[in-house]
Structure 1
Amino acid sequence: MENTPAANFLQTIVAQDLAQGRVAQVVTRFPPEPNGYLHIGHAKSISVNFGLAETFGGRCNLRFDDTNPEKESQEFIEAIQQDVRWLGYTWDGEVRFASAYFQQLYNWAVYLVEQGHAYVCDLTAEQAREYRGTLTEPGSNSPFRDRPVQENLDLLAGMKAGDFDEGEKVLRAKIDMAAPNMNLRDPILYRIRKVSHHQTGNDWVIYPTYDFAHGQEDAIEAVTHSICTLEFEDHRPLYDWFIEHLPLTSRPHQYEFGGLNLSYTITSKRKLKQLVDEGVVSGWDDPRMPTVSGMRRRGYTPAAIRKFCDMIGTTRGEGVVDVAMLEFAIREDLNENAPRAMCVLDPLKLVLTDYPQGQVEELTVPAHPSREELGQRIVPFTRELYIDRDDFREAANKKYKRLVLGKRVRLRNGYVIEADEVVKDDQDNILAVHAHTIPNTVGNDPEDGIKPKGVIHWVSATEGVQATVRVYDRLFNQESPGVGDGDFMKQINPESLHVVEQAWIEPSLARAVPEQNFQFEREGYFVADRYDYNAEKPVFNKTIGLRDTWNN
């Protein structure tokens, strides 16, 4: 492992620790709180923690920091495990829970009291804020700070036994109320919460805080490199204080890296939950959400997300990554791997008047222009077709490269045709276009030398299949939603979802499977919906357009 190339500062640290014998094997962990679904920022943390373990032949634990049962649920636990697996990572051994260590954490809290390093405090939350001081002024000692050890032990036991109401008492570490780092001003270790826990039921009525539990969980699991985002940098002195003052056999170390902030995106769990609760989106897995499950339903692939995480790198710096980088990663992946097919989103009837009524010509076309191993597909060609309404004009200038009356265009993988006339209703709306085929032009240029002006896609009106297509765009129309005085709920893009109920797809698409990706030629990349797709009523979600048109 000494010769493993170091691609970022964390890999440099790990490589040095292994080379110098400070650790025998790398052990990392991904420690989500089960109070929401994972989002793209978590995907970055997953790639860092699991990636370090993979790179250096170590192991990575999946541990739920379930110390706040009021906001946690089994639904989130199951969804998080599913997301980690889908991204392509495997955790070491069984799933771990902070709640499995509750007794040990309590024992360590008792130890701190016995050593004179913790005390039970009766200050209300409002009083505690007053005593805490400010960033520029030191705090004041709680009047309960110097309680005798035995009294603290008795009160802590009473807290555990349920003798006190919520908010009546807390257990605090005795550190330094004048510390410049606010996290060291006698932080809370335990608080009373008389709620049922999704793992331990009603066994406990007091729960440890995240700050108290985190480092000790790492120590129990012999984690060597505890990787956090920069928001936890100011918590590291507290992390270290607990490790120094407790009788631990393992002494993990915390390292921080710059978390992922993405333009046009919200990653606050509280705000994402608000979007769900207020019905702005259909759920945590709505394809407009930046959750891993939402991106999966949108048609993003694990490979594209992992590629994106590699592209942005792992540094100590904070910044905002342009969402266009994520969109580039998925376009690149799907361009290489997605089979091609045709879908007409805004159908206009095209009748080829010279083509035999009832004839079905089966055109054999490649599934992908450069991937022969993906095979071929059969596209039926008939007298009546559907083309996109935007692909026809009665008259147009030379820049318009689609179908115009009296002009020629090639039907994708099919004939060259020439438009002859239009059929309209009483309101002058175009109902259909009549055209004729140019003979012997499947795969060939016209023999008369008059070449078509462009290529358009199409679907047989008699052999094609109707489908529902959900066309998604960015959820927010502001680059930094919710920043400053902005209300992110007022920055929703009103055009983030357009549902096409009667699109037409070529018949091969009715044999797709849920989560199968395609490039709908000339339209973009789409995916068969994970839940709603079936052969009788196909449903596709738009993943991304063929090119970035957001600012065009």
Structure 2
Amino acid sequence: MQTPDWIVIVGYFVLIGWVAWYYGRHQKDSVDYFLAGRNAGWVVIGASIFTSNIGSEHIVGLAGQGASTGMAMAHWELHAWVLIVLAGLFVPFYYKSGVQTIPEFLERRFNARTRTILSCVSLVAYVFTKVSVTVYAGAIVFQALLPDTFGSPQNAFWVGAFFTVIVTGIYTVFGGMRAIMYTATPQAVVILFGSFLITAIGLNKLGGWGELVTMAKANSDQFALWRPLSDPNFPWLGVLIASPIIGLWYWCTDQYIVQRALSAKDLATARRGALFGGLLKVWPVLIFVIPGMIGWALHQKGIIQLPTKMVDGVATTTIDGDLVFPTLVKTLLPVGIRGLIVSCLLAALMSSLASLFNSSASLFTVDIYGKLRPGKSPEHLLLVGRIATTAVVGLGIIWIPVMAKISGGGLYQYLQSVQGYLAPPITAVFFLGLFWKRINATGATWGLAGGFVLGMAKLTIQGFFGTGKIENPAWLAWIADFNFLYATGVLFAASAVIMTVGSLLTPAPEEASVRGLTYGSIHELAGEEIKGSWDTTNKVMAGVILVLVLGLYTYFSFWLS
């Protein structure tokens, strides 16, 4: 890193700081703080959805996956089609009900117990998975790019981790959702431009797209999009089962994402914002996964040298995926441009963390504190929201040392399995609850609680048992080694069965209690408004998303043939 790089980085921080101050200076109440006063436009909403999703763990982690597993993780990054489901199906329910959080919607459909379960599980998941992995990936970048700036690579790691968490926390605490959403647009521009740039420079160094395809064909088992059923990690059937379940949970029912759509000024804008987020979501495969594959190819040709993993202090031949993207930045890019790409990484990290901090604070303030201390003034709730945001920042900092011990370089793929254990009961309760009015509060509570217990049991067993760990008793080792993709499907089916049985064994909900909260009844109450909000522009955007996703799937399904 040289002087021009630092000038670019400082300029970026000044710009983001000014935008956060300008839009966050007039926070009057919790609706302002958590939902930007419900007055956001569709471009801002879509950009915020995209930047909330694309954290540093995406840029760093997906490049590492591209280098080690090729297109295997691309299925999770081709979820742009799920945002059509969010815009077309879920947004009308959330927006018309006027809720601030997704658990609040669940209480209206079922009862307070389901709201509390979802809020608590979401908070735990946010702090101990999303905060930690995002901060860890950002710290890895500091460690790789500034190894000697702070005395040692280890010092650079900690400086990067604490600096990004604290700075992001400050502008989230004072700026709220309005600042987060209005900084999202310049951040999205920087992320897209910087990632496209490194892809183009990498391909030019390699000799073009044709050279990458040729090298990938020679290693088709490693880089194929679809893997045979015998593949231990990504069998095609498991991908088809698990990927939609995780995608529908993340994009349609997670407070972290949906909160952006709830900030829209009207229903049509909310739907259009979700669709614009889908258009942006089409690109990560090309600008995050492909650079990792380019890095692998450059390494194979001896143009660059990627770091390899260390085992007991001895270097191996296995590429350290976490360091692929930082190495590309360090070795390929000219002065000044390198600073831009570091700004791109910081933009991704800060936007993702800021969204996470704010969503966590809104869950605590609205769903937990608001229930324990009802009747508080909007100004009081705003103060509690800021304190809650500060607490989440503090917990994120405390968790950093633990993350450094448990990451091991394979954290990104590991977290996909964790999501596979969290998502099934939530996806099941929302879809069954929306499409089948017979599902009642008892069934939803049983399904949520039972699904979470089963998922956490699988995760705990996986942590201690299995091949290379504790292998006896054999049945526990078998459960531990059971592929996480298939386990996601089993957990979804089990949660759905528990919900169905629990509902059928107890009285059906009263018709009035679910009116406007199921698919059929919402269209009876507001059918014309919902139909009118799905206007020509929204239909065209949905069509473009489908064409782009199908095009990418078609090409990469046969690109190694």
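Key figures for this structure:
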read-out	value
Answer label among 1, 2 for the case where volume of the Cα convex hull per residue in Å³, for residues 449-528 alone, calculated from the coordinates, equals 157	1
Origin of the value 0.35, where FRET efficiency 1/(1 + (r/R0)^6) of positions 113 and 305 (r between Cβ atoms, R0 = 41 Å, to 0.05) was derived from one of 1, 2	1
Source structure (of 1, 2) for helix-only ellipticity at 222 nm (-39500 (n - 2.57) for each DSSP H run of 4 or more, over all residues; to 500), computed value -24000	2
Percent of Cα pairs over 30 Å apart from the coordinates reads 50; which among 1, 2	2
Which entry (1, 2) yields the derived value 28 for relative contact order in percent (Cα under 8 Å, 6 or more apart)	2
Which entry (1, 2) yields the derived value 0.20 for FRET efficiency 1/(1 + (r/R0)^6) of positions 265 and 457 (r between Cβ atoms, R0 = 35 Å, to 0.05)	2
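Coordinate-derived values only; no laboratory data. Note that this is a predicted model, so its numbers are computed, not measured. Cβ atoms are built from the backbone, for glycine too; each structure is taken alone.
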